[in-house]
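Colleague: Take a look at the structures below.
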Structure I
Amino acid sequence: MGLPKEIDPPPRVVEVSWKINAVSKEVQRKAGDIACMPGEFGFLPEERVQEIAAKIDHLPITVEQALSLRSALNQEKSVYSHSRLMRRANELSRRYNAGESVLALSKRFDAPQ
C-alpha cells in the first residue's frame, strides 16, 4: 500500500491565494443573534436563508459566513446544553407525557430535535 513510486500525472505545486475576510467579534455577535433562533437546529429552508441574508445585508459578513457561524453556535449550544437538559429531565418527561410534542419541547428548551 502507500503511494506508488511514479504518479501519472506527476504531482505539482499549486499556489493558491485568496482574500481573507475576517469577521469581528461584534459582527459575529450581531449575525449570530440573527442566524440562530432558539429551537432552530439542522438544515434551513431556502426562505429562512434568504431572510438571514436580508437581515445581515448591512453587516460586513457574507451569507456563507453567517451560516457557518450558525452551525458553530448550534454545535456549541448542543454540547453545553446537555447537562442543563439532563437536570430538567423530569420536567421534559412530564411535559412529553402530558402530550407536548418533541418539536415543541425542542423549541421550548432550545435543544436539537
Structure II
Amino acid sequence: FGKSNTIQTDYVVYMDELASFIGAKPNIPWLFLTDPKLALEVYFGPCSPYQFRLIGPGKWPGARNAILTQWDRILKPITTRVVGSPLKPCLFCSWFRPVVISAVSIAVLLVLF
C-alpha cells in the first residue's frame, strides 16, 4: 500500500475558517450587544454546529434555543432515576452499629495490649 499523507487540523479552527468563508461564523462582539446570554453560551460553551446556523446561509430559527438547551440534552441521558424516600430507619439499628463497633475495638485493644 502507498504512503498516505493525512492532513490533521483542529476541529474548532477548521469549522471557524469554513464558516468565515461562507458567512456563517457568528460575530461574538455583536452577540454580546444583542443577546448576552447566547453570546456567553457560544463563547464559553461547547463548540456545536448550531452556532453556525445563527446567521448566514442555512440560518435556522431554532438554533438559539438549541444552543441554550444543549446542556440539558447532554446531561439528561446520564442522570440516574429519581430514588424515592428511604425506608424508615429502625431505632435499634441507629445505635446498635456504633455500640458493636466500639465493643469490638475495645476488645481488640485489650487483647493486643
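Every number here is computed from the coordinates shown, using simple stated rules; none is lab data. These figures come from a predicted structure and were not determined experimentally. Cβ atoms are built from the backbone, for glycine too; each structure is taken alone.
Colleague: Computing mean count of other Cβ atoms within 10 Å over residues 56-63 gives 14.8 for which of I, II?
Modeller: That value comes from structure I.
Colleague: Check the numbers for FRET efficiency 1/(1 + (r/R0)^6) of positions 48 and 96 (r between Cβ atoms, R0 = 30 Å, to 0.05) across I, II and tell me which is largest.
Modeller: Once FRET efficiency 1/(1 + (r/R0)^6) of positions 48 and 96 (r between Cβ atoms, R0 = 30 Å, to 0.05) is worked out for each structure, I has the highest.
Colleague: For which of I, II does relative contact order in percent (Cα under 8 Å, 6 or more apart), calculated from the coordinates, equal 33?
Modeller: Answer for the origin of the read-out: I.
Colleague: For Cα extents along the principal axes in Å, the calculated result is 67, 47, 26, so let me know which of I, II that is.
Modeller: It was calculated from structure I.
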